[in-house]
Each structure stands twice: as structure tokens, then as C-alpha cells.
Structure I
Amino acid sequence: MNSNLYAALRANFPKDLNTTAIETDNGLFYSWRDLERGSAMMANFLLSLDLPAGARVAVQVEKSVEACMLYLATLRAGLVFLPLNTAYMSAEIEYFVGNAEPAVVVCSSKNFGWVSKIAFKAGTQNVLTLDDDRTGSLLDRAAQASDAYVVAESHADDLAAILYTSGTTGRSKGAMLSHGNMLSNAQTLKSYWGWTPNDVLIHALPIFHVHGLFVAIHGALLNGSKMIWLSKFDPKLVLQKMSEATVFMGVPTLYVRLLGEAGLTPATCKNMRLFVAGSAPLLKETFDDWKTHTGHTILERYGMSETAMLTSNPYKADARYANQSERRAATVGFPLPDVALRVCGEGDKPLATNEIGGIQVKGPNVFQGYWRMPEKTAEEFAKDGFFRTGDVGKIDERGYVHIVGRSKDLIISGGYNVYPAEIEGYINEMAGVAESALIGVPHPDFGEVGVAVVIAKPNAKLDDAAILASLKSSLANFKIPKRCFVVNELPRNTMGKVQKNLLRDQYKALFHKA
């Protein structure tokens with residue numbers, strides 16, 4: 001049996017391939033046949049390059065249906081997809097390309113000059129362009145290929161994608177996800193979230209991370225559901241399209257912005273079935289305001305690059321639990337079917353109800369390990385196979401999972417992971433800087449944002465605006481701290497370690513609404 005993920009998605013396309021699969025925000029309509037033919041042509045082109053088995057295809061392009069086809073083509077060809085955030089700058093791309101050694105790099109035409117230099121220097125033989133207006137050398141060359149292609153034979157444990165998640169030591173880790181990992185998760189969510197034959201998804205997320213690329217796209221394709229495709233999030237357009245849709249997925253930031261629209265009413269949402277939130281903590285205020293304004297209750301879930309989705313608030317009553325059918329604010333619901341979740345203390349010892357510890361998980365969705373980091377992979381798994389997520393939480397007496405913090409000081413801002421050690425490394429290299437600490441504080445729009453606290457060297461004068469400006473020339477915008485403070489000293493414990501908990505408490509009200 002072929003366990004190729006594309007084969008499973010394709011098996012659920014509607015019988016009539018001429019019906020609309022994707023409608024874009026600029027008036028284009030793509031049929032299911034277009035997805036089938038377009039991805040076949042791209043797959044045939046990729047194979048014409050005579051790539052080695054398991055070759056990586058690194059992609060940093062703007063959101064487009066053709067970019068989605070490229071992802072499907074990579075699966076079809078049995079190659080490994082490597083999505084890269086469009087905000088990444090040259091230093092970041094240089095690391096990813098050097099570490100993953102992709103055989104193919106696809107970028108936007110506007111970035112071809114600097115991306116190609118990095119790629120060719122690293123030994124990549126094929127650098128192509130793809131733009132969001134249906135142009136680029138990839139499409140030009142794929143247009144010459146056949147539109148008939150038999151899906152590559154893949155085993156469930158064959159590598160399908162590598163997702164880079166920044167390391168707390170500044171070194172990014174490539175999480176290796178197999179065809180089986182992603183298919184098992186998609187099938188579980190199809191059932192758990194009650195996907196129906198008539199569902200239509202508003203797709204307003206980026207497609208370079210788990211939420212937009214895997215949860216949203218896999219969900220729609222596996223269900224044979226039409227997607228209303230927005231190149232960028234536009235709250236007014238989302239409200240306009242709700243009358244034609246039934247499902248919306250977003251990060252908390254998107255819900256905050258929708259709440260700012262006067263047109264958000266129960267009448268606007270009357271056709272909607274499900275609102276899903278994830279990728280960052282959803283504030284109780286946002287959860288409550290959404291229910292007040294729309295009559296709908298947001299379903300919050302929890303996942304990560306290494307595992308895809310792990311838990312979810314219930315779509316409907318869950319037979320595994322008694323009287324636990326409501327979606328509760330400040331919780332991420334229950335472990336999904338097939339996912340085992342536990343909270344552990346020292347020595348991986350499971351803790352009792354409501355005790356706070358490290359969250360560990362096990363299941364068919366859990367990744368194979370970190371790319372070319374066997375020691376790091378071994379370090380993150382317990383002896384009995386449970387993956388240590390690095391998140392801190394508890395399970396209450398009703399079985400709901402609560403995320404109360406994150407080990408290693410991870411900040412999730414607007415749905416994107418920001419690791420303080422990486423940003424601190426850049427700040428500490430600046431002239432006149434003695435030391436820095438980056439902390440995450442609550443933010444009404446982004447859920448959480450970074451704040452840099454910096455100490456100057458003796459006799460040095462630092463300017464907070466200059467520090468932030470310097471960071472903007474080196475890092476993706478979502479990593480840039482929202483504020484920077486130059487102080488005389490940082491709070492430390494008796495061992496000399498910076499007490500970031502005290503800093504977070506000091507600056508926690510920085511962005512509170514007046």
C-alpha cells in the first residue's frame with residue numbers, strides 16, 4: 001500500500017474534478033483538476049532534474065495557489081519539502097540552506113540575487129523563482145512537463161517535510177515529519193473537528209508553518225472542501241466571505257483584529273460552523289469578546305512543529321469524558337485520539353492532577369527527530385519514547401490541559417516562535433553592550449511580544465532605538481523586540497543567573513490597554 005500523503009489527499013478529491021477547489025481573493029478559480037494537473041507538471045519537472053532520493057526542496061515564496069501546488073508536487077515526487085518564512089533575512093537563509101543542503105531552492109524573483117548566491121555557494125544546483133502573480137522560472141519550466149504523473153511510492157515513515165524551529169542556543173533545529181506523521185494527524189482532526197461534505201474553509205494564514213500549511217490545507221484537501229484563499233489577512237474581506245464559508249482558522253492576533261471591525265455580528269457569522277485558534281495563547285478576554293460579538297465559541301487547540309496538533313477543545317461531546325463537552329477559555333482541551341499526553345517532573349515521573357510540570361507526548365503524529373542532530377534528538381525523548389515538548393502545564397480534574405508557561409523562555413508572538421537566546425546573541429555582539437535579556441510580555445494584539453533589557457559596558461552609551469534598528473537589518477521582523485530598555489543591572493539569583501521571571505513581572509503591564 002502506498003502511504004504517500006498526496007495519494008491519501010487525492011483519494012478524497014470530489015468525483016467531479018471540474019468543481020472549484022480554491023477561489024482566490026483576486027478573482028481566480030482553480031478546479032480540483034487544476035490542482036491535480038499543476039502538481040503533476042511540477043512533480044515531473046522536479047524529477048527531470050535527476051535529484052537524489054530524499055532530496056530537499058527549500059521554498060521561500062509569497063503565498064499563492066502555485067506555491068501550494070509546489071508543496072503537493074514535492075509530496076507526489078517523494079521529495080522533502082522545506083518551507084521557509086518569507087521574513088527570513090540572508091543570515092537565516094544561509095544557515096538553513098547550509099544545514100539542509102537542498103537540491104532545489106525556490107524563491108521570489110525579487111530575492112533571487114541574494115538567495116541564489118547563498119544557494120550556489122552551499123552547493124545547490126537548482127535555484128528557481130516563483131511569484132504570487134503566476135510567474136517565475138519554476139512555472140516556465142514546469143509548463144514543458146507532462147501533466148500526467150503517478151504518485152511516488154512512499155512508506156509511512158519516509159521523510160516528507162522538514163520544519164525549522166529556532167533553537168534556544170541560537171542554533172535552529174529541523175524537525176523531520178514523515179508522510180505517516182502528517183496523514184495520521186489530518187485524519188484525526190477530520191473526525192475530531194466534525195468536517196462535513198459541505199464545508200468551505202477561509203484560508204487566511206501563511207503557508208510556511210504547521211497551522212496554515214498542514215492543519216488548514218490538509219484539512220480541506222482530505223475533506224474535498226473548497227478553500228477561499230486570501231493572499232494576506234484582510235479582516236473586512238474575511239467578514240465578507242463568511243457568508244460563503246463554514247470554517248475559519250486563525251492565530252489570536254487575527255481574532256483581535258476581527259473584533260475591531262464594526263461588521264462582526266452574529267448575522268455575519270450565521271453560516272459559520274467552526275472557528276479554530278492556535279499557534280499562540282488565546283487571551284480569555286478575546287475568547288469572551290468573540291462569544292459576545294458573534295455567538296460562537298472559539299475552539300482553541302495546541303500543537304507544535306515537531307508534532308502537528310496534540311490537543312483540542314472539543315468540537316462536540318467527547319465520549320471518552322463525562323460532562324466535558326464545552327470549549328473552555330485558558331485551556332487547550334484534551335489530548336487528541338491516538339495522542340498520549342502526560343505531565344512530568346524530575347526523572348520523567350508523571351505528576352498528579354493539577355500538578356505543574358513538563359508536558360510530554362507520544363503518538364503517530366510525533367516527529368522522527370531533528371535533522372542531523374542525533375544527540376539533540378535523543379536528549380528530547382524519554383526512555384519510554386515520550387517526547388519532551390519543552391512546554392510547562394497541568395491537567396486539571398476534568399481532563400483539560402492547561403499550558404502555563406514554556407521552558408527555555410520561548411516567546412510566541414503573533415503565532416511565530418521567537419527564541420530569546422538568538423536575539424540576545426545579536427544584541428550582545430553590538431558595540432557597547434555588556435549583556436542583554438529578552439523576555440516575553442502580554443500584548444493585546446500579538447498575544448505576546450519581546451522586550452529587550454540591556455546593560456551597557458562601562459563608559460559606553462547605548463541608544464534603545466539604535467539597538468532595535470540594528471536588529472531590523474539582521475532579523476525577520478517578527479523577531480524584533482517591541483521595546484528596548486537600557487538599565488544599570490539585571491536581577492540575578494545567588495548563582496548569578498538572570499531572573500527573567502522578575503523582569504517579566506516588572507514589564508508585564510507595558511502594553512495593557514488604558
Structure II
Amino acid sequence: MIDALLLPIALLYFLVSAILFTFGLNFLYLTWRAWREGRQMQPTPPPLAEWPQVTVQLPIYNEMYVAKRIIAAAVKLDYPADRLQIQVTDDSTDETREIVRREVARWQAQGVNISHLHRTDRSGYKAGALQAAMPQATGEFIAIFDADFVPPSDFLRRTLPHFQDEYQPPLGDLANRPTVSKEKIAFVQARWGHLNRDYSWLTYLQSLAIDGHFMVEQFARSRAGFWFNFNGTAGVWRRAAMEDAGGWTADTLTEDLDLSYRAYLRGWHGRYLRDLVVPGEIPPSFSGFRKQQHRWARGSLECARKLAPQVWRAPIPFRQKFQATLHLAGYTVHLLLLLLTLIYPLVALFTARYPHLSTLYGFAYLFALTSIAPTLFFVMGQQQLGRWRWRQLPKILAISVVGSGLMLNTARAAWQIWRQPDGVFERTAKFGLEEKGQDWQRQKYQLRFDPIVYPELALGMYSLWTAWLAVNLESWGIVMYALLFGAGLIFAAAITIWQTLSVYRRQKGQTDDWRLEIESQSL
């Protein structure tokens with residue numbers, strides 16, 4: 001009966017390996033492109049003779065620890081006061097609402113054009129809040145900052161000039177690059193920095209991954225003329241482009257990616273400013289990180305399902321379509337890794353039973369060599385920042401281990417697209433962390449224990465058993481990958497359990513302290 005699976009397993013293994021090879025090659029291409037383009041200085045356009053009307057939108061939902069910080073940062077933006085409007089779009093249901101109301105009133109009393117837009121429902125989540133605020137927005141340009149970001153005061157003066165000069169997408173030979181009218185630049189995206197990069201090992205690993213995305217992928221895609229996305233915060237949109245693309249919609253959980261691609265499909269373009277950094281807060285909780293990745297995975301897959309057919313019908317070059325597809329479908333890598341994890345025991349058995357198949361499976365192993373691409377990708381991110389040191393290599397390798405541990409998290413996101421079409425936007429909790437020693441585990445917004453850790457532990461043990469089987473069958477390639485996947489899955493489950501217990505102990509201790517204090521006051 002097992003032999004009946006020989007051909008389908010062989011074909012499936014070869015197909016999955018081929019797709020992973022394609023993603024890996026593209027990682028290598030983007031890494032090379034970032035290395036080549038990184039040596040060229042990005043031109044700086046001259047300041048504008050007349051500054052346009054700008055609306056700054058601050059979407060907030062239950063952000064009691066960071067609401068005052070982002071409002072203060074928006075107020076401090078260096079821009080003509082008569083041409084700046086600030087909207088705090090607040091869907092909060094806790095103390096944040098009163099904090100925002102007081103802050104807005106305080107700044108209004110000082111003459112700042114700032115308003116508090118509070119909704120009693122949360123329809124459409126962040127996209128719904130932003131779209132609901134648009135009728136009251138007066139700006140020709142819309143700047144957006146999430147609550148956990150702190151824009152520099154010169155942000156608007158550095159971004160807006162990039163809408164005004166002519167744009168040449170860097171495709172093909174320099175002499176033959178098409179020129180795009182300045183009116184067709186839809187958005188300008190800045191690079192994310194980190195407020196709490198060195199807070200913990202988890203925030204540090206996330207910072208390495210974020211650096212890779214912004215220093216390599218976003219930069220390389222923008223310089224190559226490929227489509228890249230507005231990242232939801234730390235950017236500015238031309239209002240006309242937003243309206244032409246249909247505005248904010250809530251039919252995916254990544255409204256930023258969705259709007260970006262709809263603008264591209266309408267003939268607009270984006271610009272990326274790698275040298276302009278807006279620091280943000282990285283989640284210190286693995287459960288928070290997991291929820292964030294779940295939202296990004298589900299939203300990206302929803303956008304792939306919604307937009308990929310439109311991309312392939314669009315009148316754009318094939319390589320634009322190909323790159324856009326890889327971009328939209330990036331999270332399918334986790335789904336492919338899950339398939340490999342499940343079929344590895346059969347692959348090991350078949351190669352041992354039928355030695356003549358070793359050529360086929362060996363060819364697939366060549367595909368797996370591109371698994372080094374993510375490591376080079378993250379190394380290049382640090383090299384471009386001037387931070388690369390060899391001692392960082394173990395931490396960069398750890399990113400791949402941690403990333404593989406999220407394969408079930410992504411699979412759950414994909415499953416929910418089919419089973420639960422109306423997704424819930426679960427925002428990532430922020431705690432106002434900027435320095436080591438700040439204790440987030442005693443604060444509000446703690447997530448409930450996620451039972452996904454049980455299947456993660458089971459699949460992790462399955463992978464370790466696969467590694468043991470592969471050792472006995474002398475299938476050394478499978479040994480390496482099964483150990484990596486097993487370690488990642490068990491680590492993701494273990495750190496979730498450990499942090500959950502730690503939060504419980506700290507909050508129980510805090511409750512006991514409060515009870516003792518109340519009892520002592522009553523004596």
C-alpha cells in the first residue's frame with residue numbers, strides 16, 4: 001500500500017522543492033540587487049516652493065501606553081501650522097479613549113488643528129476607521145502613523161518633495177527607462193526603525209528580520225521597478241491616488257498591501273525612502289509576535305487570492321507579474337514547509353527502498369540549497385546598515401529556526417480564510433517599551449493562551465522522529481531539515497508556554513500585593 005504512494009509523493013516532493021527553489025532564487029536576486037544598488041546615493045529633491053495641505057491620521061485602538069507619545073510626535077512635526085491637520089481615529093473601548101480626549105483637548109487649546117474621531121463600532125477595523133475619517137480630511141496628502149511609531153519632526157518636509165519631481169522606474173537600460181509623470185506617484189514609504197531593538201533576544205531577532213525586509217526587499221523591489229507595498233504606517237499617500245484606487249477596504253486583513261496593489265493596477269507608482277527612518281515598537285511577547293504574523297499571513301494570502309488574477313490580466317511586463325506574484329504569495333513558503341515536514345518520512349523510506357530514485361530526490365536536494373538564501377538576505381540587511389559582525393551569524397540563523405516554527409500558525413491563517421471568511425483584525429499590543437528593564441508582563445493587553453502550541457509540540461516531536469528515522473536510513477539531507485523544523489516548532493510552543501506562565505505568576509503576584517496593601521490599610 002505504501003508503494004502506491006511512491007509516484008504521487010515523488011511528484012509532490014519535486015513540485016514543492018521546485019517552488020521553494022524559485023522563492024530562494026528570488027531571495028538571492030533581491031539580495032544581490034540590494035548589494036549593487038546600495039552603493040548608489042539616492043537623489044534628494046529640492047524643498048517645495050509651496051507646501052501642500054497635509055492630513056496626518058493616527059489610527060488608535062486600545063493603546064493606553066503609547067497614545068500620548070504618538071500624538072505628541074504628530075504635533076511636533078515641523079510643518080506650516082495652517083497647512084497641517086491631525087486626525088486621531090480612535091476606536092478604543094478602554095481608558096485610551098479618555099487619554100486621547102484629554103490630549104486632543106490640551107493641544108487644541110494651544111491652537112493645534114487636531115481632532116478626535118471616535119467610533120462606537122469597529123466596523124472595518126483600521127481600514128474602516130481611516131476611510132470613515134476621509135470626508136473630514138482636508139489634506140491633499142495623507143500621512144499615516146500607527147500608535148507604536150514615533151516619526152521624526154522633519155518627516156513631512158523629507159517625504160513630500162518626492163511627490164513632485166519626475167519619477168523614472170529603474171527598469172532595463174538607463175537610456176530606455178520610461179518616465180512617469182510626477183502626478184502618478186501614489187505613496188512614499190519610509191523605513192521602519194526600532195525603539196526597543198535591544199530590549200530582549202526576541203525583539204532583537206525581530207529587528208533583524210524587519211531590517212532584512214526594509215534594507216533588502218523593499219529597497220531592491222523599488223530600485224528594480226517592481227511593485228512593493230505601503231507598510232501601513234510611516235508613509236504618505238496622495239489622496240487622489242487613494243480615491244482613484246477605491247479607498248480603504250476591509251475585505252482583507254492587510255489593507256495596506258491591498259490598497260497598494262489596487263493603486264498599481266490603476267497605473268500609479270510608489271517610492272521608497274531607505275534613508276528616512278521612523279522607529280517603532282517591536283512586540284516583546286511571542287504570543288503578540290505570533291498574532292501579528294498570523295494577521296500578516298492571512299492578509300497577504302487574502303490579497304494574493306483577490307489580486308493575483310488582476311495582476312496577470314494587467315498590461316505590464318511578465319517579470320512584473322512574476323515578481324508581484326512572489327511578493328503576494330510569500331507566506332505560502334510556510335505552507336510548503338509544512339507539506340515537506342509531513343512527507344519527509346515517506347521520502348526517506350522510498351529513497352532507502354529504491355536506490356535508483358536517489359537521483360530524483362538528489363535533484364530536489366539541489367533545490368534545497370537555496371535555503372541559505374534567507375541567511376544571506378538577513379546578513380545583507382545588516383551589512384547595508386553597517387552593523388554586520390560575524391558574531392551576529394548565530395542570531396541570524398536563529399531567525400530561520402523561529403520562522404519555521406510558525407508554519408502551523410500560517411496554516412491556521414490559510415484555513416481560516418476558507419472556514420471563517422470574515423476575519424477579525426487583532427491588533428498587536430504595545431506597552432511603551434523603549435528601555436531594558438521595563439516590565440510588560442504586569443501591564444494590560446495580555447493575550448490568552450493559544451492552544452495551537454499543542455499541535456506545534458506534536459508536529460515538532462514528529463519532525464524529531466523523522467530525523468531519527470532519516471539517520472537510520474542515512475538520508476542526511478532530511479536529517480538536517482527535520483531537525484531544524486522540529487526545533488522551530490518545539491521552540492515556538494515552549495516559549496509561548498513559558499511566557500504565559502511568567503505573565504500569570506507576575507500578575508498573580510501583583511494581585512496578591514494589592515490585596516495585602518488593602519488589608520493593611522483596613523487594619
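Where a number appears in this text, it was derived from the coordinates with a stated rule and is not lab data. These numbers come from a predicted model, not from an experiment. Cβ atoms are built from the backbone, for glycine too; each structure is taken alone.
Could you figure out which one of I, II the value 63, 49, 34 for Cα extents along the principal axes in Å, for residues 217-472 alone was computed from?
Source structure for this number: I.
Of the structures I, II, report the one carrying the highest value of distance in nm of label points 7 Å out along Cα→Cβ at positions 89 and 465. Working shown, then result.
Details: I: 1.9; II: 4.9.
By distance in nm of label points 7 Å out along Cα→Cβ at positions 89 and 465, the leading structure of I, II is II.
Once FRET efficiency 1/(1 + (r/R0)^6) of positions 17 and 417 (r between Cβ atoms, R0 = 25 Å, to 0.05) is calculated for every structure in I, II, which label goes with the largest value? Intermediate values should be presented prior to the final figure.
On the way: I: 0.10; II: 0.50.
Of structures I, II, the maximum of FRET efficiency 1/(1 + (r/R0)^6) of positions 17 and 417 (r between Cβ atoms, R0 = 25 Å, to 0.05) occurs in II.
Figure out for me which of the structures I, II the number -17500 belongs to, where helix-only ellipticity at 222 nm (-39500 (n - 2.57) for each DSSP H run of 4 or more, over all residues; to 500) was derived from the coordinates.
Numbers: I: -8000; II: -17500.
Of the structures listed, the value fits II.
From which structure (I, II) was percent of Cα pairs over 29 Å apart, for residues 345-504 alone calculated, if the value obtained is 38? Don't jump to the answer; show the numbers that get you there.
Details: I: 32; II: 38.
Here the read-out was taken from II.
Using the calculated result 41 for percent of Cα pairs over 34 Å apart, pick out the matching structure from I, II. Please list the in-between numbers first.
Values: I: 37; II: 41.
Only one of I, II returns 41 for percent of Cα pairs over 34 Å apart, namely II.
Comparing mean count of other Cβ atoms within 10 Å over residues 25-32 across structures I, II, which is largest?
Structure II gives the largest value of mean count of other Cβ atoms within 10 Å over residues 25-32 among I, II.
With distance in nm of label points 7 Å out along Cα→Cβ at positions 409 and 481 as the yardstick, tell me which of I, II scores highest. Kindly include the intermediate steps, with their values, before the conclusion.
Working: I: 1.0; II: 2.2.
Structure II gives the largest value of distance in nm of label points 7 Å out along Cα→Cβ at positions 409 and 481 among I, II.
A value of 12 was derived for relative contact order in percent (Cα under 8 Å, 6 or more apart); which structure in I, II was it taken from?
Working: I: 12; II: 18.
Traced to structure I.
Taking Kirkwood radius over Cα pairs in Å, for residues 81-128 alone as the criterion, which structure among I, II has the greatest value?
Numbers: I: 10.5; II: 11.6.
Across I, II, Kirkwood radius over Cα pairs in Å, for residues 81-128 alone peaks for II.
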